Structures are given as C-alpha cells and as structure tokens.
Structure 1
Amino acid sequence: MQLELRGLTKKFGSFTADDDIDLTVEPGQIHAILGENGAGKSTLMNMLYGILRPTAGQILVDGEPVEFSGPGDAIAAGIGMVHQHFKLVGPFSVADNVQLGREHTRGAGVLSIRDAREAVREVSERYGLALDPDAIVENLPVGVQQRVEIVKALSGPKTELLILDEPTAVLTPAEITELLEIMRSLADSGTSILFISHKLKEVQSVADTVTVIRRGKVVAELPPTASTAEMASAMVGRAISLEVDKTAAEPGEPRLEIEGLTVVDDQGFKIVDGLDLTVHSGEIVGLAGVEGNGQTELARAVLGLMKPASGRVRLDGRDATHEPPAERIEQGLGYIPEDRARDGVITEFTVAENIILNQYRDRPYSKRGVVDAAAVRKRAVDSIAEFDIRTQSPTELVASLSGGNQQKVIIAREFSRPRRVLVAAQPTRGVDVGATEFIHSRLITERDTGTGVLLISSELDEIYALADRIAVIYNGKIVGEVDPDTPREVIGRLMVGADADAATEADHAENDGGDR
C-alpha cells in the first residue's frame with residue numbers, strides 16, 4: 001500500500017494540533033515519525049485510523065482519495081493500528097479482545113470462542129508473539145498487554161499498512177528486539193509501517209526514512225543514518241545533551257531499608273522473595289532486571305499498595321511496614337509509578353487536580369477542609385511552565401493529553417514537594433528526549449540534595465547513566481549488587497539468574513578468550 005497525506009490539518013477550536021502535514025509512505029517501507037510529546041503525532045495517526053476527522057487536507061491510498069468515518073473504514077482499507085494507550089477490555093480474555101469488532105461466528109450468528117482462540121494462536125505463532133488466548137487481559141503485565149494489541153492489529157483482513165504508536169514504550173529489551181525483527185519481516189513482505197518512537201536508536205536500527213514533527217509541523221526529513229544528536233535537535237529545536245552530567249555520590253544515612261520482604265500473589269506464588277535492599281541519602285540505586293521479576297510488586301509494597309507476607313520496610317529508620325500509603329507519602333515518600341494510566345493519574349480529573357492529587361488536603365491548597373481554587377491553579381500554572389507540560393489550560397482533562405505529557409504531570413507532582421525517599425519506576429517511559437534530559441537532571445538534583453532514590457528501569461542505558469550502585473533482581477530476589485562500571489555482559493547474566501561470581505567469571509573467560 002502507498003499512503004499519501006496532502007496538507008492534513010486538525011484543529012480543536014483555536015488550537016492547531018497538526019498543520020498542513022505532507023507525508024508519503026511507500027509499500028514495504030518503515031517510515032518513522034519523531035517528535036516531542038504533544039507534537040501532534042498521535043493526532044495524526046488517529047486521523048489515519050478514522051478516529052478523528054481532518055479539518056483540512058486529503059488522505060490518499062494507492063493514489064485514490066479516501067475518507068474514513070471510523071476505524072472500521074480504515075481496517076477495511078487494510079490499515080491496522082497499535083495505540084499508545086491500550087484499547088483493551090480488562091475483564092475480557094485475550095481471544096475476546098482480539099476478535100472485538102471482527103467476531104468469529106458460526107451458524108445463526110453464534111460466537112465461536114474456539115475459532116477466536118485458534119485465530120490468536122495462529123497470528124501469535126506466525127509473528128513470534130506468544131500469548132495465552134484464555135488469559136484475562138487485566139491480569140497480564142503491561143508488556144504482554146502490548147503484545148495483545150499487536151496481535152489484534154495483525155488479526156484483521158490483510159493489513160497492508162500498520163501504524164505503531166510508541167509500541168516499544170512498555171516492552172523489555174528482548175521483546176523490543178523481537179518486535180523490530182517482526183517489523184522488518186513485515187516490511188520485507190510488502191507491509192508498510194508507520195513507526196512512532198522516542199527511542200532514537202530503535203529508529204536508526206529499523207527505519208527506512210524519518211520524518212520529524214515539531215508543534216504540529218513537519219520540520220525535517222532525515223535518513224536513518226542521521227546521528228542521534230541531529231535527530232534530537234530536530235525534534236526539540238535546540239541542542240540536546242544525551243549524556244548525564246553528575247559528580248560522584250556522597251551516600252549518607254539509610255533512607256529506605258527493605259529487609260526480608262516477601263510478597264505473595266493471589267495464587268500464593270512468591271513474587272518478591274525475601275528481598276533485602278538499602279538506599280542511602282545522596283545516592284541513586286538502580287534496580288535492573290527483566291520486567292516481571294518482582295519490580296512492580298516491590299515498588300507497590302514500598303508505597304503500601306501491597307501488603308507483604310513477611311519482612312519489613314523502614315523509612316528513615318521508622319518501621320513503615322503496616323502504614324497506609326497516605327502516611328508514607330506524608331512522611332516524605334515520593335512515587336513515580338510504572339503504569340501511569342493505572343496508578344499515576346486520574347484521567348477524568350483536570351491537569352490542576354492531578355498535580356495536587358496527594359496534597360489537596362494540605363495548605364495552601366486547602367483551608368479548613370475547603371479547596372482553595374486560586375492556590376491550586378497557581379501551582380498548576382507554575383508546574384506547566386517549569387515541566388513544559390503541553391496542555392491548553394490547567395482545566396484540561398488529563399485524558400486529553402499525550403502519554404508523555406501525562407508522565408510530566410506525575411513528575412511535576414512528585415518533584416514539587418518535600419521528599420526523603422523517591423521510588424522512580426520507569427520515570428522516562430514514553431517521554432521524548434528533551435523531557436528525558438530534564439527528568440534525568442532532576443533525579444541527579446534529588447540525589448545531590450540528600451534524597452535516597454530507588455530507580456527501577458528496564459532501560460539499561462538509563463541505569464548506567466544514573467545509578468551510583470546497581471542491584472539486579474531475578475525471580476523476586478536480589479542476585480547481585482555491582483558498581484556502575486560493571487560490564488553489560490555481567491549484568492545481563494545476572495538478569496537471567498546467574499549468581500554474581502559466576503557472571504563475573506564468565507565475563508573474564510570471554511575476555512581472556514578474545515585476547516588469545
């Protein structure tokens with residue numbers, strides 16, 4: 001399929017989200033779209049998929065103008081889409097979600113769950129995306145839910161153009177590698193792909209061409225051989241430092257002490273298994289590991305959202321194991337959750353309301369139990385400016401913001417109040433390079449002002465850039481603590497279960513063998 005956009009424009013009242021966009025995607029081409037959070041990328045994709053109607057301009061498929069009144073029209077035309085914010089029904093099974101809108105029926109319109117299961121198995125096996133058709137979606141990790149979205153997009157009529165809107169934001173490194181291989185295989189077989197990503201190295205590794213959008217306009221067309229610095233500069237409109245500038249840490253007293261912590265899931269399995277970890281003031285401890293090894297449950301147990309089966313959590317020497325989340329927050333615990341949609345924001349609330357979500361009862365935002373609207377608005381206006389939140393006003397619903405700008409709302413909330421401990425889980429997931437630079441520098445500032453920071457990230461580059469000490473988690477246990485100059489190969493082996501001594505010896509053996 002050849003896709004062509006001519007002067008595509010979308011306005012919301014006086015606000016122009018996309019302005020006179022021209023773009024061509026050739027058959028079998030992987031065409032990457034780069035841009036800051038709020039640049040208009042998702043709006044553009046939603047017009048292509050029939051979710052939004054263009055204000056002006058044309059969409060042409062194989063040279064013929066088309067108009068989509070809804071996603072059904074786009075699907076019928078051979079366009080599939082994997083959304084940045086999942087379009088899944090949590091209580092439904094994988095098979096139910098995949099067949100929504102294209103239900104398998106037999107006889108007099110009777111749904112066939114068996115055919116739906118087989119369809120999931122066939123597509124998932126064909127593309128190497130393993131899924132259990134009977135699994136309930138709301139019980140699946142975020143990365144597996146993303147896999148469901150991809151299988152769903154590939155399960156319709158022949159998909160000739162696939163739109164991937166930030167598809168790797170919640171995937172593990174191994175899953176990302178698999179997805180990039182799948183994308184190249186699809187392109188080689190003639191499928192056109194529109195690929196939106198903030199991860200410049202991914203774009204360089206898989207794209208055939210790159211279009212950069214800034215504030216709703218196309219500002220550059222680049223080859224994938226362009227440097228990351230050149231791509232980042234085009235996205236943001238200024239030079240971006242991709243290196244983290246920091247001095248050596250000066251750790252002080254323990255801020256967060258986790259002793260023998262065990263967390264059990266609903267089926268009785270130990271998700272966190274006797275874990276010990278200490279974070280001191282003035283240091284960033286990076287927790288590295290393949291997602292699904294207990295990181296999520298550990299973070300939620302530290303905040304008090306999950307009750308441990310055994311063990312203790314101490315904050316500044318105080319036993320907080322049985323304290324509710326509100327009390328821990330009041331005592332100086334900050335939390336950036338990995339799943340912003342579920343745990344980080346209330347999408348039906350405004351930007352201003354979300355920014356003071358954990359302080360709405362405190363002065364100056366509340367007086368004698370009554371919220372002071374002027375104080376809340378002032379805080380929101382200041383935060384929007386300081387954290388570059390792309391929103392039309394403090395009263396805009398968070399649901400209207402891009403994923404990256406929702407993340408900025410969370411960052412603004414957590415970084416704008418006193419903290420002694422900060423648990424930052426995937427803090428830069430889904431944000432652009434400019435925002436990543438800002439968040440990294442703020443995390444270093446937190447460390448330098450005495451906060452103890454526990455950084456949980458699936459991005460090894462981020463762990464290496466920020467951590468003063470790296471703890472590796474596997475099957476709910478810390479299997480090694482290493483310095484940030486430890487070779488990646490050693491940490492990689494720890495992440496799959498090797499003990500620290502064995503991982504180091506294996507690395508030495510490989511290096512010795514390479515010298516001979």
Structure 2
Amino acid sequence: MSDRVLIFDTTLRDGEQSPGASMNQEEKLRLAHKLAQLGVDIIEVGFPAASPGDFEAVSLIAQQVKGPIICGLARTGREDIQRCWEAIQQAERPRIHVFIATSDIHLEHKLRMTREQVLAEIKSGVGLAKSLCADVEFSTEDGTRTDPEFLAAAVRAALAAGATTINIPDTVGYALPQEFAQRLKDLQQQVPELAGAVLSVHCHDDLGLAVANSLAGVTAGARQVEVCINGIGERAGNASLEEVVMMLATRQAALGLTTGINRKELYPTSRLVSMITGITVQPNKAIVGANAFAHEAGIHVAGVLRQPLTYEIMTPEEVGLSQNSLVLGKHSGRAALSARLKEMGYQLKEADFERLFKAFKVLADKKKEIFNEDLEALIADEILRIPLRWRLDYLNIVSGTVTVPTATVRIYDCEELKQEFGSGVGPIDAVYNTIKKITGTNAELLRFTISAITGGLDAQGEVTVRLGENGLIALGKGSDPDILVAAAKAYLNGLNRLEYLKLHSPTLAQGERSL
C-alpha cells in the first residue's frame with residue numbers, strides 16, 4: 001500500500017454549502033488557482049446540475065486550472081452525469097464523482113427506494129460515468145450509518161461498473177474513530193476488489209471528530225482524504241485540510257504517511273477563503289487561527305525564547321505565516337509593497353496591483369504603519385469583493401448625544417449614481433436605512449459584528465453582516481479606518497452577494513447536494 005495520501009479539496013463544493021458562503025465565478029476561479037498552487041491532488045469544483053451558475057463556474061475552472069484533477073459531483077441519474085461531463089470534459093484531468101445514499105433511513109425517507117433499486121442505480125450511474133470518463137469516484141452517502149452488508153454490496157456494484165475511487169462518507173459526523181476504522185477494515189475484507197481502487201474518506205464535524213475520523217480512515221487503509229480549507233461546510237463543517245495535512249506532516253515518523261501539499265501555502269489559502277466567503281477563522285483554530293502560535297503565559301514565553309520546540313510542535317513559517325519585520329508606511333513604494341505581497345503568498349495581476357497600490361497609499365495617509373492584516377483587508381475590498389451591482393461612492397453622517405443621527409449616502413447602482421438622506425436610532429442604523437431606500441432591499445439584518453483588524457487606536461475596523469431574504473443567506477464584509485464606512489461597505493457587500501444568489505440559486509434542495 002502506498003504511503004502517499006491524496007488530498008481531495010471540496011471547499012468549492014461542500015464548503016460553499018456553508019450558509020452564506022456562496023462565491024461568484026471569479027472568486028471560485030481565483031480560489032481554484034490557489035488550491036492548485038497549494039498542491040491539492042483533486043479539486044471538487046462544484047455540482048454542475050445544481051444550477052446554471054454552478055455549471056458555468058465548473059466549466060470555467062475545468063478550462064483554466066491546470067495540475068490537479070478537476071472533479072464534478074453528480075447523482076446517479078443520467079441527466080446529472082451527462083451535465084457533469086459537459087462541464088468538466090475540457091479539464092486536463094477530469095473526474096466524475098457519483099453518489100447515492102445507502103443508509104436505510106435515507107432510502108426510506110429521502111429516496112423512497114428499495115436496496116435493489118439503489119444497487120441498480122449504482123450500476124447504471126457509475127457505468128454511464130465510466131463510459132464518459134476514465135476517472136470515476138463513487139460515494140455511499142451516509143455510509144457510516146449504512147448496514148455493513150449492504151455497504152459492501154454497494155461498493156461491489158460500483159467497482160464492477162468501473163469506479164476507480166470508493167469514498168465512504170461520515171455524512172452526519174456520527175462515527176467514533178475506532179468504529180470508523182473498524183468499518184473500513186471490515187469493508188476491505190468483505191470486498192477484496194477494493195485493493196485495486198483508492199479508498200477515500202469524507203468526514204463531517206458534527207461531534208467535533210472530523211479530523212480524528214479522517215486519521216482513523218488513513219490508518220485503516222484509506223489513501224484519499226476529502227477536506228475543506230478552514231473546515232468550512234454545511235452544519236458544523238468538514239475535516240479541515242490544514243489540520244489533516246499538518247497532522248500527517250508533524251507525526252510522519254509515527255504514521256509513515258505523506259502528502260504533496262506545499263505547506264507554506266496553508267496560511268495564505270486559509271486567509272483567501274476567509275476573505276472570499278466572509279467566514280472568520282476562530283482565533284484558537286488549529287494551524288491557521290490568530291492564536292495558533294501566540295504565547296502569553298510567562299513560563300511558555302520563556303521556554304519558546306530559549307527553544308521554540310518547548311511549546312511549538314511546528315513553526316509559523318512552515319505553514320506560511322510571515323514573520324517579516326519590514327515596516328510599510330506612506331513612504332513605501334511599489335517595490336516594498338510587491339515584496340511584502342509575495343512573502344504573503346499573493347501574486348496579483350498588474351492591473352490589480354496598481355489598484356491595490358493606490359488604496360494602500362490612501363490608507364497609509366491615515367495609518368502610521370501598515371500591517372499584513374491591513375493589506376489583506378485591502379486585497380479583499382479592492383480585488384476580491386468586486387461589486388456585482390452596488391458600490392459606495394460617498395457617505396456623510398451627523399450624530400451625537402443631542403441630535404438625531406442622520407446619513408447622506410451616494411451609491412453607484414451599476415453605472416447610475418443615486419443619493420438619499422435618512423435617519424435612525426444610531427449612526428449605523430441611519431446609514432442602513434438610507435441604503436435600504438436607495439437599493440429597495442427587503443433583506444433582514446440577521447447579524448452585525450465589529451472587530452479591529454490590528455491593535456492600536458488607528459486600526460482598521462472590520463464589519464461582518466449576515467443578511468437573509470426569502471430563504472437566501474449572504475455574508476458581507478467591509479473594512480476601513482472609519483467604522484461607519486466599514487459598516488456601509490459590509491452591508492453593500494452582503495446585498496451584492498444576495499443579488500448574485502438570486503441570479504444563481506441552486507435548483508437542488510440542500511439534502512440532494514450533500515455527502
């Protein structure tokens with residue numbers, strides 16, 4: 001058995017199913033290129049049958065991203081599989097990923113099919129996929145709650161029809177590590193033909209065991225792990241790519257397993273996903289959290305200063321966390337900014353760099369020192385969060401203890417400039433009421449949070465909003481040294497994402513798109 005573990009990233013498919021985490025085509029393409037740079041083996045780029053927008057994004061990535069296998073997801077039906085193949089067929093290395101539920105609870109309440117019907121679906125679906133594409137993966141949705149004998153029968157059917165990878169998902173995060181490992185060992189004994197295919201695992205984090213179950217999977221013989229950057233995904237999320245990769249790297253002597261991941265790209269990729277989706281990484285998140293390499297207790301600090309290995313089992317530099325002490329400020333030029341961006345893992349097109357440089361100079365006039373976090377906020381605002389429709393042009397607010405808070409807001413609606421005046425119980429309420437007048441939105445503000453990007457009184461503020469409208473959820477982010485401007489940017493960013501969702505809403509129910 002090979003000691004190489006394949007990393008199958010599903011951030012663009014399963015990760016995007018996180019509420020509010022939808023991405024537009026350009027964002028998906030940018031992230032796919034970054035995943036290729038990270039060195040993942042397979043990128044699951046979407047579910048082409050889910051919506052026309054998903055089909056277009058998958059097709060674009062298949063045409064432009066080179067290196068990794070480009071994978072599309074499909075149910076066992078003929079239309080799904082043909083649609084998937086149409087989307088990925090121009091990829092350098094295409095893969096069709098076919099799935100169907102196999103647990104009795106899914107068969108009875110969701111599929112309303114018998115076991116015999118499911119086996120027939122597997123045979124026909126995998127067989128059709130194989131006739132189109134040499135590389136076919138098959139997944140048993142809710143595999144850990146499937147009757148072991150029927151699970152073996154489903155896997156045999158898929159292998160006989162031509163599947164080259166067999167994936168056993170812990171769809172609802174129910175399994176315990178020892179149970180999961182034993183199930184995989186038993187399956188390999190029951191189905192000897194599995195030795196000729198790649199065994200894969202896909203673990204959800206409902207009980208906080210996704211990474212532990214992924215480890216159990218590889219120790220039981222799996223050689224592909226399906227993961228998401230930052231562990232995002234529907235409900236409690238998926239196994240975290242960076243945690244799985246660093247677990248295998250840090251404990252390689254004990255596990256004897258390797259990956260092809262460029263670990264220095266882990267932190268930059270994590271930040272990119274956070275900026276694109278608007279989902280903040282918790283400070284104590286392993287590997288990529290803000291506190292992952294922070295030490296405060298005196299005895300810890302003393303130990304780390306003498307020998308980092310006393311409290312650090314890996315170095316910040318190993319995962320791409322820059323420790324550069326070079327100061328950027330208003331006198332810094334293009335060369336200094338370009339060098340810092342390169343160290344941070346960003347490679348920008350010339351036009352993007354010039355736009356960022358202008359924004360950098362504006363910010364440097366307001367802040368004495370520009371930190372890496374400030375640059376990332378600028379990249380997000382100037383490059384990643386490209387407006388779909390609405391863009392802030394002007395904002396003026398009057399507020400105080402003895403006056404009614406009022407706001408004058410001017411916004412570009414595509415190319416048309418619109419201006420309104422409004423009031424509220426506070427300055428942010430006044431801004432949002434005025435934006436509502438201009439945009440005519442009915443979106444409900446579900447959550448509003450403010451945080452400082454860095455320390456210091458001149459720190460940029462970052463605002464995150466969660467908006468809901470007719471069952472659609474969107475996250476919006478905005479940053480600025482003026483927190484009121486940041487709030488306006490975040491609201492407009494959220495409205496733009498809602499607008500995108502209205503145009504590209506998936507036609508499949510959530511349960512039909514999950515593993």
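Every number in this text was worked out from the coordinates using simple rules, so none of it is lab data. On a predicted model such as this, the values are computed, not experimentally measured, just so you know. Cβ atoms are built from the backbone, for glycine too; each structure is taken alone.
Taking volume of the Cα convex hull per residue in Å³, for residues 75-330 alone as the measure, the highest value among 1, 2 is held by 1. Match the computed value 23.6 of mean count of other Cβ atoms within 10 Å over residues 147-154 to one of the structures 1, 2, and report its label. Structure 1 accounts for this read-out. Matching task: 3.0 is the computed value of distance in nm of label points 7 Å out along Cα→Cβ at positions 59 and 475. Pick the structure from 1, 2. Derived from the structure labelled 2. Given a value of -10000 for helix-only ellipticity at 222 nm (-39500 (n - 2.57) for each DSSP H run of 4 or more, over all residues; to 500), point me to the structure among 1, 2 it was derived from. Label of the source structure: 1. When semi-axes √(5λ) of the Cα gyration tensor in Å is computed across structures 1, 2, the figure 42, 28, 20 traces back to 2. Looking at structures 1, 2, which one was distance in nm of label points 7 Å out along Cα→Cβ at positions 35 and 403 calculated from, given that it came out as 1.6? It traces back to 1. Comparison across structures 1, 2 (criterion: mean count of other Cβ atoms within 10 Å over residues 83-90) gives the highest value for 2.
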